[in-house]
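Undergrad: Below are structures written as C-alpha cells.
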Structure 1
Amino acid sequence: MAKYVKAVNFQPKPVEVSTSKRLMRNSYSYSAAGKKLPDSMLKAGQYLKVYGSAVTIRKDKYYKYANGKYVNAGNIDGTSRPLKHNAYVYTVKGTRNWNEAKRLKGTAVVTYGSRVKLSGKYYYMVGFSGQTALYIKAGNF
C-alpha cells in the first residue's frame, strides 16, 4: 500500500535574495562562528554576490557571500562620519587628489574599515575614483 503526504505539510525553502555589492577594503573571509579563514584575502574593488541582509556574529555585522563564508559588513557598507573640519581628498600615496572637490565641515562622509597609516599620517578610506582609492585624513573627523 502506497503512503501519500499532503502537500500542505511541506514548507517551501526560503529563497535568499542576492545582491551584488562592491568590496571597498581588502578583507578576510570568516566562518559562521566568526573565525578568520586561512588564505582568504579578498581584494578591494571587486564585486561580491551577498545573500540576504547583514547578520550579527559576535557583536559584528557580516554578509554571507558563499556557502559558510562571510565578509565584514563595514568593509562594504561603511560608517557615516561628520567632518569637523574642511577636508581634502588624498590618494594611496598620501598626495592630494586635485580631481576631487574638498569636503566641507559638517557634511557626512561614508568611511570604510578602520583608519590606515599612509606616509606617516592616519587616513580613512572614503571611496574609489576609477581604480584609485581615495582617503581623507583621520584628524578631520
Structure 2
Amino acid sequence: MTETKSIVVERLIPHATDKVWRALTTPRLVTEWLMENDFAPVEGHRFSLHATPVPGWSGVTNCVVLKVEAPRLLAYSWGDGTESDTGLKTVVTWSLTPEGAATRVRMEQSGFRPVDERGYTGMGSGWPRILERLERVVAGQG
C-alpha cells in the first residue's frame, strides 16, 4: 500500500460556528475565499472549483461532497481536473468546534501520494492563506 501525506491547518476564528459554516457552504461566499464554484452542501453533489490556469494545472478542481454534518463537518473529494491515474485525488475535511464565542476551524487535505509532491507542496503553503481569506469573509458577513 502506498503511504500518503496530509496537510492540516487550524485557525481560531473569532466568530460563531454558524457564521463560519455559512462561509464554508454558501457558493457566493466560497467564491470570495476560495474559487468560483457550483458547490451545494449536499452529499453526493458533484461540483467544480475554477481558478486561473497555470503551467501544469488546468485551473479546474473537480470535487464530490462526501459528508455534511451541519454546522460541524464538511468533507469533499478534491481532484486536479485530469482523468489520468496520476491526477490529484485527495479529500478536504473541514471540522468546526465552538470555543466560547469563537470557532476552531480545522482543515485537513488527506491522501497525497508520492506522485503528488508538487500538489502537496503547493497546497501546504496555500491553505494558511486560504484560511486567512476565509476569516476575512466570515468577518464581513452581516
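Undergrad: Tell me which structure, out of 1, 2, gives -9000 once helix-only ellipticity at 222 nm (-39500 (n - 2.57) for each DSSP H run of 4 or more, over all residues; to 500) is calculated.
TA: It must be structure 2, since only it matches.
Undergrad: Suppose Rg and Dmax of the Cα atoms in Å, for residues 66-105 alone works out to 15.3, 44; of 1, 2, which structure was it derived from?
TA: Going label by label, the one that fits is 1.
Undergrad: Among the shown structures 1, 2, from which was the value 1.42 of Cα Rg over 2.2 N^0.38 Å calculated?
TA: 1
Undergrad: Have a look at 1, 2 and say which one yields 29 for relative contact order in percent (Cα under 8 Å, 6 or more apart), as calculated.
TA: Clearly, the read-out refers to 2.
Undergrad: Please state which of the structures 1, 2 yields 19.4 when mean count of other Cβ atoms within 10 Å over residues 18-25 is computed from it.
TA: Working through the options, I get structure 2.
Read-outs: derived from the displayed coordinates by stated rules, not from any lab. This is a predicted model, so every value here is computed, not measured. Cβ atoms are built from the backbone, for glycine too; each structure is taken alone.
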